[in-house]
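I've put the structures underneath this note.
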Structure P
Amino acid sequence: MSVVASPVVLAETTATDSSSVKNSSSAKNSSVSGNNEVVKKKKRVRRAQTMRPKVFKKLDKVRELSDAKDYEGAISALESLSKMKRNSYETAMTWNMYAYMYFNKEDYGSAAEAYEKIISGKRVPESLMQTTLYSLAKLYLIQQKYTLALESLNHWFEVVEKPSAQSYILRAQVYYQLENYKKALPDVKQAISNTVAQGKKPRENWLLMERAVYFQNKDYVSMERCLKDLIAYYPKSASVAQYWVQLSAIYNELGKSELELSTLETAYEQGLLTKEEQLVNLAQAMLGKEIPYKSAQIMLMGMKNKHIEENAKNLSLLGDALMLAKEYEQAISVMAKAAGLSDSAKDYYKLAQIHTERQEWNDALVNVDKAIEKNDVSSKQAIKVNEARILKGLVLFNMKDLLLAKAEFELASESTGTEKMAGQWLTYIASEEKRMAFLAGSE
């Protein structure tokens with residue numbers, strides 16, 4: 001905002017044409033001759049516009065009233081000043097003070113109207129015109145009048161010689177709000193390149209604007225570079241963990257799965273991932289890449305540090321990781337806790353699988369029975385009962401209960417997906433029964 005702080009003196013002088021001299025003779029250094037006609041054009045001088053002390057005092061008083069939030073007093077003083085005979089500069093500065101007062105009052109519409117009065121005025125000094133156009137653009141942006149903001153900014157760009165980097169960012173913001181992302185990009189890039197050329201680092205929010213534009217344009221290659229810049233320039237930012245996670249997501253979009261995982265792992269090793277969602281996603285990614293031990297360690301450490309809640313879902317994931325890492329004893333403890341919390345078929349089935357791996361047939365049977373009993377096909381925690389029957393048949397077979405094992409495999413053979421395996425088991429049991437009968441008959 002423009003604030004009246006001291007009288008402003010403006011000197012405006014028009015350029016003059018030089019005198020033209022016509023010589024009709026070859027004589028030099030003569031003063032005046034009948035054949036020599038000297039045409040002189042008078043230099044036209046426009047008087048400098050000044051602010052009279054009494055006007056300055058009144059405007060300064062208005063500023064004091066505005067700063068003190070005495071807006072009624074400020075308006076009264078401005079109305080009194082408006083009745084005075086003023087030159088064009090004093091009139092412009094009166095409107096400027098109106099804008100200042102209305103802005104302080106957060107009456108942005110009236111402030112914008114006051115700035116428009118300055119722009120439409122006569123003989124407005126160039127510097128005042130520039131600051132007015134820029135302030136008006138920001139006011140329109142605050143009011144979400146993006147088209148008007150763009151008009152003011154474009155006018156401002158036409159009258160300034162060296163636009164600042166901040167001004168390019170401001171226009172980029174306007175273009176972004178207008179969803180004109182292709183035009184926003186050159187401005188934000190100009191601001192960043194100008195700053196880097198001066199040996200300075202671009203502001204974080206400028207890079208965030210660049211990132212947003214690339215995202216809208218679906219330019220993931222450039223977004224990768226932008227996120228790397230954010231991480232490099234602002235490693236201590238409160239949002240740096242978010243940048244790492246987003247970079248990982250970009251690698252996923254670009255089909256760079258190895259970089260996707262290594263990026264998250266790097267962020268984790270730096271202690272940047274502390275949110276449950278981030279840690280669980282990393283653990284799941286590790287599990288997906290068949291790195292179960294690291295997955296389990298991430299979950300265990302997260303729970304120890306209270307970053308990951310010990311709920312049924314998270315415990316079930318931890319149990320999966322421990323089971324695949326062949327840490328069966330710990331996996332049983334964790335999965336039993338998960339099943340106790342969820343009472344779901346899925347967790348009981350997982351627990352039965354772990355006991356089967358350890359050849360703990362009684363415990364495996366108890367849990368697979370619970371899985372079949374608790375199964376709800378409408379639930380996300382539902383299991384495929386035919387697969388559970390295959391597992392139960394295997395357990396019963398190892399418990400030497402061939403009759404019950406055969407019954408389970410016969411049920412499984414009736415379902416699509418397990419009929420082949422069930423058939424193989426039934427054939428094997430039949431051969432075992434023959435062998436046992438033969439042995440019994442030979443005794």
Structure Q
Amino acid sequence: MFRLASCILRCALFSVLLASFCTAVAAQVRVDNITVEGNTRLPAESIIEFTGLTAGRTFSNSEINEAVQGVMATGHFETAEIIPTGNGIRIVVVERPTVNVVTIEGNRRLSDDVLLEVVTSEARRVYTPAVAEADAVAIADAYATAARLAARVTPKIIRRSENRVDLVFEVSEGRVVENERISFVGNRAYSDRRLRRAISTKQAGFLRAIIGSDTYVPERIAFDRQLLVDFYRSRGYVDIQILGTSVELSRERDATFVTFTIREGQKYSVGEITISSEFDDTDVQDYEGALRIRSGNTWSPTLVDEQIARLERLALQQGFDFLRVDPVITRNERDLSLDVEFALVRGPRIFVERIDISGNQTTLDRVIRRQFTTVEGDPFNPREIRNAAERIRALGFFRTAAVDTRPGSRSDQIIVDVDVEEQPTGLLSFGGTYNDDSGFA
């Protein structure tokens with residue numbers, strides 16, 4: 001009985017070893033030659049190189065699978081297969097088609113030229129579904145900036161001869177998305193109605209036929225956040241924060257509900273006002289007399305900037321071309337006031353060599369230059385350059401407006417660069433002016 005059991009055990013072990021050996025043998029593929037089928041555009045040598053396989057070696061099944069993945073990872077093929085032959089392997093591929101032409105259909109609101117700028121698919125390139133889908137998203141995003149959140153874009157292909165395809169983006173523009181409701185959370189000092197007057201985005205109402213700012217434009221929402229900050233700070237709320245902005249889309253995708261979440265903070269007033277000077281030959285009393293700010297006034301950065309401008313103008317009249325005024329602010333938590341010291345300091349002797357303007361296609365240079373009080377040859381005043389940049393942005397003509405400086409032709413000169421990107425035609429059809437008392441008018 002014992003001998004029988006021992007014999008059975010030995011047979012079982014032998015079977016396991018034999019099966020393992022057979023599996024190991026089956027898992028190895030001897031490759032003496034490699035052939036390629038199905039390629040018309042790419043040479044066989046390149047495809048073999050994609051696999052990482054070389055003739056005269058033995059490869060495991062896992063290495064063969066990795067070779068297939070290497071071919072597919074190039075993005076040139078719809079399918080790839082490696083088939084073992086008697087003494088080698090055969091690589092069978094189906095190449096992706098090339099793009100014959102890219103067209104857009106169904107677009108009326110935005111032109112072909114505008115939409116094709118955001119598309120990366122091009123004629124004579126390999127067609128890739130993932131790239132086409134990404135292009136469809138980019139086109140939809142372009143419509144979103146034009147208040148068409150309901151736009152739908154579907155990429156389709158039309159197969160042509162010689163493994164080519166026409167790539168067509170079919171657009172369903174949908175309706176213009178209106179701002180059905182604009183509300184605020186966290187505001188105590190000012191009502192929703194008052195804050196709506198302070199921002200550029202408007203609620204849809206009975207004037208919707210003539211006011212274009214009741215449509216949803218993402219860039220305008222970002223601008224409104226800054227307008228709210230400016231509104232509150234100009235009224236003493238120096239710690240104002242816009243904690244978040246939520247935009248909900250209606251089920252029909254034809255209306256939005258915009259909510260600004262605010263933390264107002266405390267309201268501050270102007271505390272003690274002093275003037276100091278690095279110049280021995282300046283009469284501080286002259287500068288004190290030029291101030292139009294008083295203790296107890298509601299704190300406003302604009303009010304402080306106005307005093308700085310007055311003091312620097314007085315310095316120019318007295319022959320101090322490079323005098324700068326630096327405000328030093330001290331916070332008093334006990335009485336919620338801010339002391340301000342106007343420090344008269346020596347600025348560097350640097351002049352404006354020139355002002356270069358670029359990016360404007362329809363806006364004339366002189367419209368932008370009018371926003372500068374500084375002209376070529378004037379002493380360089382960084383604060384005035386910053387103020388000019390704000391005035392350019394406030395025009396509302398530009399999506400972006402960057403004002404930078406760079407060294408001029410001499411060490412005492414500087415060049416001011418203005419680079420603007422104009423708003424798409426029709427994006428902003430509501431105009432107006434903003435002031436501290438009434439917001440936009």
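A few comments on the model shown:
- Read-out helix-only ellipticity at 222 nm (-39500 (n - 2.57) for each DSSP H run of 4 or more, over all residues; to 500), computed value -9500, structure in P, Q: Q
- Which entry (P, Q) yields the derived value 24.4 for mean count of other Cβ atoms within 10 Å over residues 316-323: P
- Label whose coordinates, when Kirkwood radius over Cα pairs in Å is calculated, return 30.2 (choices P, Q): P
- Which of P, Q yields 9 [relative contact order in percent (Cα under 8 Å, 6 or more apart), calculated]: Q
Every read-out reported here was derived from the displayed coordinates using simple, explicitly stated rules and does not represent laboratory data. Only a predicted model underlies this, so the values are computations on that prediction, with no experimental measurement involved. Cβ atoms are built from the backbone, for glycine too; each structure is taken alone.
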